[in-house]
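So, here come the structures, one by one.
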Structure P
Amino acid sequence: MLGTAIPALYLSKFSHGQGNWVKVPFRPDWVSLENYRVPEWFRDAKFGIWAHWGPQCQPERGDWYARGMYEEGSDQYNYHVQTYGHPSQFGFKDVINEWKAEQWDAEQLMDLYARTGAQYFMALANHHDNLDLYKSSHHQWNSTMVGPKKDIVAGWERAAKKRGMRFGVSVHAAHAWTWYETAQRSDKKGPLKGIPYDGKLSESDGKGKWWEGMDPQGLYAQDHALSKDSEDGHSIHRQWHWDVSTGVNVPTKDYCENFRDRTLELIDNYRPDIVYFDDTALPLWPISDVGLQIAAHFYNENQKWHGGKLQAVINGKILDEKQRKCMVWDIERGQSNKIEPEPWQTCTCIGAWHYDRRIYDNGHYKSAKTVIHMLVDVVSKNGNLLLSVPLRGDGSLDDKARLVVEGIADWMQVNSEAIIGSRPWDVFGEGPAQKDAPELTAQGFNEGKGKPFTADDIRFTTKGKDLFATVLGIPDNNTVTIKSLGKTNSKRKKISKIVALGSNNPLDFVRHNTHLEVNIPKHVYRDDIAFVLRIS
């Protein structure tokens, strides 16, 4: 813990002008949080869209730009020097000033996202770059004060809730303390060797500048010693867990409490259904209990908003078995290869987490087919898929990303019955791909490491008395063989009717002891992505 521990108080109306500390059902400790139960709406939702969009999209040079631009010799550093100038003279605070979000239209974008059948929408509330994308009374570095001078979270919230979608916010700023340590550096060679980057500037340095009256340390939080091995670019990953034995520099009590207050205000003012934390378990755990305080407050307040019924979801990463009872486990760019006992989530992106123009230029977005295959596979294992769709710095959706989203929408408008509101079956599926499914390690990152799905790969879901079999390709001989539905090797004793979604015409089938054979007419193949059989 920090030198001065934060008391484990019971939180209630922290804001809204009351400030009372009263006893409430959830306490800020792991034992109390184990009373959490995942709401049915999240179990039903299955698919969400995420706008992982903020000022780091402005350079259109990929993820973690605000860190990479201070790493001498890196691609982002070289791009930054060429495009904006040296980071001693033009830092990330200045990139924020360039970001105007002038083409952002939340209403138009949400119309498109709603067509995909997505049941929830996630907005980036802040990233490791530490800019709050909402009106904050605890943090002057927010998007209503600098950059676009807009309340980004409020715009997303209105658009999502207007269309009946659940609303979420993702919070990443707890790690700014160490993530921005590269901004304390200086070049080790060249004409500006030894001249510090702008990471240590203070308010007094802003006289006559566009940021006069603002303290850059509110953004960068770098008025502290470097973590051990800070010059090693990989140390940030080893120290992500705030394990003091790794030599990580521990944030101050004030930093932790400010993060807490910013996040509580976000929760109270925008009333999200989901809060996603890009942290091991909860933010700043175990060096501080502010993450536990936030979680207890969110659960308690959410119950008050909903007449005593808990409707809240918290996403956390790298959870142990007990922690998975306290919130919903999120796996980044990967997934499990079994049916998980508790609902979980995969988060991924069709491109880079922050916009990268090179991915667009080279045609490297995930296809609609790849996304649908991921979705079907995840849902068969009791999971949800949260898909980030990259936006350009100006807030617009490029034509290639739009085509991907439209392709997802076209497929879902025919087949969403097998996805939304479904539950896993006795087995998640069958086929050759599962034999080569990569193991899950750490927080994820195993997507794309297995073999592609084919027509021999089938995934199952259920709803009511119906079983859905999604065939992940087009069979060569117009016959689908399902081994899991043979007479002698299936719990499903009777099959009376099989139809393909999008058609009411019954399909011919023969049920053998070891497998089920279904004849598939060519009109069933609307695309080469997948088709769904409803088995009654």
Structure Q
Amino acid sequence: MSAEPSRANDSEVPIHRHYGPPPPDPALAEWVARRTESPAPFRPRAMVYTGQGSPEMTGERVRLLQEVGAESVLLACDLPAQLGYDPDHRLSRAQVGRAGVSCGTLDDLRAICAPLDLERLDSLGMLANSVGHVGLPMVHEVLRERGAEHVRLVMQNDPLKEFTARGTELFTPEQAVRIACDAVAYAIDQDIPGYAMTVCSNHYDVAGAGPVRALAIALANGVAYLSELVARGYPAADAARRIMLFVNERSDLFVGAAVFRVARSLWGRLLADRFGVAPADVPPVALMGYAHGLETSNEPLVNVPRCTLSVLAAVMGGADYLCAASYDEALRVPSPDAAALAVRTLRVVGEEHGAAASLDPLAGGYKFTEVEAAVRGEVEGELERIEERGGALACLHNGYLASVLDRGRGTRQRQLETGERTFIGENAVTAAHHRELFAGSTQPTSGLDRVEPELVERVRKHRERHAGPVLDAALAGVRRAAAGSDNLVPPTVDALREGATMQQLLDATRAGFDEAP
């Protein structure tokens, strides 16, 4: 080893940055060579996925989480914003600021970011799966205004999964791919750092596919997005640098680590085999995870060790960005103290007890090697079945992806009911007073009852203040772009600067699509 080993343990046992020969897989070998050039710990950046209530409430929450170690922020937008509705739309009623922050204008995002220390922030983004052409420029515009263009994007801009796994789809699959790829293309053209798209397997997992088949579907979706960008003339390697993979496994430490490692390997192979990227030019993929531990609403404090083990799996598997579930997440939007503990868990596992002192620490172990081979074989098999049926878009239209999710539903429940799987406090080691012993914080988040009327009034005043021919002309530009083939993001930027709301922008996009030949 060229670098001196670390002796940062009580017995001063030497710990090397990497053990064993370089992996034979090109993508994994590149990852090891690149990462071990930097000093340990080889930990993921501590990410928070958060947002609730008004922009000001969320800004204060994120500021507090920054204080305890959050380095990357993915904003959870409320359901109206995800669906392109302003707070005063009739379908927004009782949902404004509830399961996410109300963020439908540039002013809203400015308010969220106002208290943040952007100099200490690695990355910022938002949940904008079906509205990527609005969400991405909102984030970039605020960073530009604040002189923080070094902060990277972390956009969840993956609409294909919405059709079968989440349900916030707004357009046809083909239109959705266009919108998502417009956002990626804009990030390439403007040389915006970070990830303009996060291709997600996590949501397919929880919808029933299970983590391994979910990874195959996500990789197939990634191929669909890359194919569109390559068809537009972008080199596959350049496009891939703007894409992150969001993978997950919630129930087994070794399978969890294997899923991350297999995702890195197979994405590199797809770039080489499907898009002709030379192995030396395959860009390193960024992997994101969300460390869940099959949290239960009973005994919520016992979710702390569950989530800790899930964090450990992701760290050992090589995650680059990682969120951790809060212990009360099965009950509500996490309380501030639970969210803070989740961030501290990320930092403790990443920087204490040697879990991240070496890169790829499980590689070569007998058990891990066999588990990884099983994961890889199942992912490759499912990818082949998707390709045989025409690829991700074709399988979305013909119902194959929905059938994959349907087949996997109920697996966990069946295992719990038969006793094949043990769940402490649920089907094993139950305690008569468990609710009193492990209840944790039961204080609901306050202030939400008054949020909706305040935000309804705010957006009405916002529209009145910005109404006029200048905004109308800007929205007409969005409509023309949607009706044609121009990138939707530049006219959307112009409209955002003139005060357009999320709903106005989505209405203009929809009108343009309706006018398209």
Structure R
Amino acid sequence: MTDLLNTAPEWTFRNHWMAQVAGHAFGKADETALRHRGVNTTWSQLHEHSLAAAGALARRGVRRGDRVLLLTLNHSEFVEAVLAINSLGAMAVPVNFRLAPGEVQYIVEDSGATVILADQMLAPLVGAVGQLTDRLRTRICFGEAEGFESYASLVAEDDPAELADVAEDETALIIYTSGTTGHPKGAMLSHRNLQLQALTCIRANGMNDDSDVGFLTAPFFHIAGLGSMVANLLLGIPTVIHPLGAFDPAAVVDAWEAEGATIVFNVPQQWQAICALPDIKDRKLDLRIISWGAAPASETLLRTMSETFPDAVNVAVFGQTETSPITCVLSGDDSLRKLGSVGKPIPTIQYRVVDDEMNDVPRGEVGEIVYRGPTVSRGYWNKPEATAAAFHGGWFHSGDLVRQDDEGFVWVVDRKKDMIITGGENVYCAEVENALYAHPDVVEAAVIGRPDEQWGEIPVAVVVQREGAALDLEALTTFLDGHLARYKLPKRLVIIDELPRNAGGKVLKTALRTEVE
């Protein structure tokens, strides 16, 4: 036995997605790992392509600890590239392709990356960034573009790397947060963070056999993308990668039907569009888990989801990039019994609900939820001061204001920075928004604070109304009166065509405050 242990490669004792894919390539070589636009990638192909790409990247100077940027849409080659980068002990840095050149430049400079892999359609953006910084010395294209090497040619060099011994506590990903309060910060997520995330998904979704088919719509530059894949890679079940673009609910449901999807995740705005399809209840779907997160969902939408998909388990997942991302889960019978809650904290994380002085608040009272544990990031890349501020006292400060009931279920009340103080009273925007969503003419709603000479701040309701509706403040106040304390009622109503959102589906309240004078 000792001789056998001495001859086995060190990576075979590791628990990360490179080793898992290698294991599936050995045990289920010809089974489907990924499927994109009708094209299958088997486990053996995924393993072989990633090691071939790793060898090519190593010959171009990528070493352990380097950062490599990915500016792409969703496709199978993205997963291959992440595995290739991590196989060298380097860090993958997915970048939001919707950013402006100056915003991408900031990430290039902050990360210190010199290598970028980009889609053909995004090559002009890389070119514009290249005019702002000379750091991007190696440019690789998923396709063909002038000034780029092609990713296909790298894989075709057929001189694969040996899988390095990468420890679980090494950084796998740097995911840049949305940066709503300034420059984005790169949350460093380790392989251990991601494997604990996989266990959370397995537990939350009841993934007990090989019959499941995962379905991915979230962009890979958002933690919801790769974060929802880690369990599939661990268990060896297929993932269908749906093309990105303007969200088309009918096309998504068509794909669910065609691919036999059983586990799906969407942000609430997308679920709202899916549930509104006129034929949705007539579709022949295999859905077992319908999951949502990344933004708050109204009680109205949650009831609609349960009525639309009565045979599927509704699973709410809550968290943020810095926690890999899930920290709380609500599923099963509790999804209706505790409607509106984000569930209970997962067993692999420690948490507290505290006041501004880090004192624990009693159950039922509002406080900030803070975390520590193996799913929590060690901090922000190249940002020691921001890391110290976010982790002061030894706990990660989420910025989420919550209350907990006697059974331990968590309700999100607001983001700490979004809370409105009017006449000395705290107004939690999420509570007012939830009440607004109950109005039949409200399609989308957000509440922000505006300065006021008399009250300090007043709540302002920003609403997208149903086509043909004619909402006014007086009628809305009458509807809300009795549901909310009077000091919580919006003092102003603004009707807009669409709420500004980031790629994760969260409403950009910073942008709203700028737009709404």
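Bear in mind that the values in this text are calculations on the coordinates, not laboratory data. The shown structure was predicted, so the numbers you read here are calculated from the model rather than taken from an experiment. Cβ atoms are built from the backbone, for glycine too; each structure is taken alone.
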Ranked by Cα Rg over 2.2 N^0.38 Å, for residues 159-262 alone, which of P, Q, R sits at the highest value? P
If helix-only ellipticity at 222 nm (-39500 (n - 2.57) for each DSSP H run of 4 or more, over all residues; to 500) is computed to be -9000, which of P, Q, R is the source? R
If Cα extents along the principal axes in Å, for residues 55-350 alone is calculated for P, Q, R, the one returning 49, 44, 37 is structure Q
With distance in nm of label points 7 Å out along Cα→Cβ at positions 167 and 191 computed per structure, which member of P, Q, R shows the largest figure? P
Taking 24.6, 82 as the value of Rg and Dmax of the Cα atoms in Å derived from one of the structures shown (P, Q, R), identify that structure. P
